[in-house]
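Student: Structures given as C-alpha cells follow.
What follows is calculated from the coordinates using simple rules that are stated; it is not laboratory data. All of these numbers come straight from a predicted model, not from anything done at the bench.
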Structure 1
Amino acid sequence: MNDTTQPQPAPALPDHLSADPRSPHHVAAVFEHDIGIRLNDKERHDVEEYCISEGWVKVPAGKTLDRKGKPLLIKIKGKVEAYYR
C-alpha cells in the first residue's frame, strides 16, 4: 500500500484570533492544531481571544455569565506570544 498523503502544514498564526466561531477573527483552520499562548512569559490555558500587536488576551471572569449565557470576558494586557505546541 502506497500512502502518499502527508499531514497538512499548520497555517500561520494570525495577529488577532478568537475561539468564538461567530467572531470575524475566528479562523477554523488554526484550531485544527494545538495552540499555546504565553502572556508575560507565563503559559495561559484559558485564553478565549488574543491580539499580539495590541498586547492583550481575553479570559473568562470566573463563572460569571453575560446576559446571553456566554462567559464574561476580561481583558489582560501584556506581552503576548502565540505558538503551535
Structure 2
Amino acid sequence: MATAIASETEPTDFNGISIIADGINHAIPTHKEMQTSISWLFDKGLVSKHGKKYTLTPEGKSEYKNATETTNTLLKIWGNLEEKLKTYA
C-alpha cells in the first residue's frame, strides 16, 4: 500500500515508501523489513525496480485499484490488500 501511494506519480525510493508506511501504520519500517517486503512483492510481479526506485507493475496497480473500489479509508484498503496478498503466498 505504501509503495502504491508513494509511487503514484513517479517511481520512489525506500525513503519515500518508508515515510508513507509510517503515516499508515505509525511505525517506521526497518531497512530489513523494507528489503524483505519489496523483494516479496517483486518476486510476485507486483512491484518493479527502476535503478534504486520502485513502482507498481500493471498487475500491482490493478490489485491496488481493486482494493480501493469499495472504500477510501486507509485501514479498509489495507485490509483488502492483506486479504488479496494472502492468495499470492
Structure 3
Amino acid sequence: MANTSSAKKAVRKIERRTAVNRTRRSQMRTYVRKVEEALATGDANAAQAALSEAEPLVMRAAQKGILHKNNASRKISRLTVRVKALAK
C-alpha cells in the first residue's frame, strides 16, 4: 500500500487513467469487431463503412499509448486489404 501522500495521489491517478484506457480499448475493439462481422457476412459496403469508422479509433488508441503505433498501422493495413479484396 502507498505510504506517502504523493504515492497515494499516484495510485488515484493510475486508477483514473486505467478506467479511461479500458474504455478506449473496448470501444476500439468493438469497432474493429464490426469490420470483422461485415467481412464475415460478405457485405462490402458495410465493411467499408465500418472500416472508415474504426480507423480513426485505432489510430487514436495508438496516439494515446493504448496500442503501439506499428501495431495499429498493421491492424488497419490488414483490415483494409481484406475490405478491398471483398469489394472485387
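Student: For which of 1, 2, 3 does helix-only ellipticity at 222 nm (-39500 (n - 2.57) for each DSSP H run of 4 or more, over all residues; to 500), calculated from the coordinates, equal 0? If you can, show how the numbers build up before the last one.
Tutor: On the way: 1: 0; 2: -18500; 3: -30500.
Derived from the structure labelled 1.
Student: Continuing with this model, one more query. Assign the value 12.1, 34, calculated as Rg and Dmax of the Cα atoms in Å, to the correct structure from 1, 2, 3.
Tutor: 2
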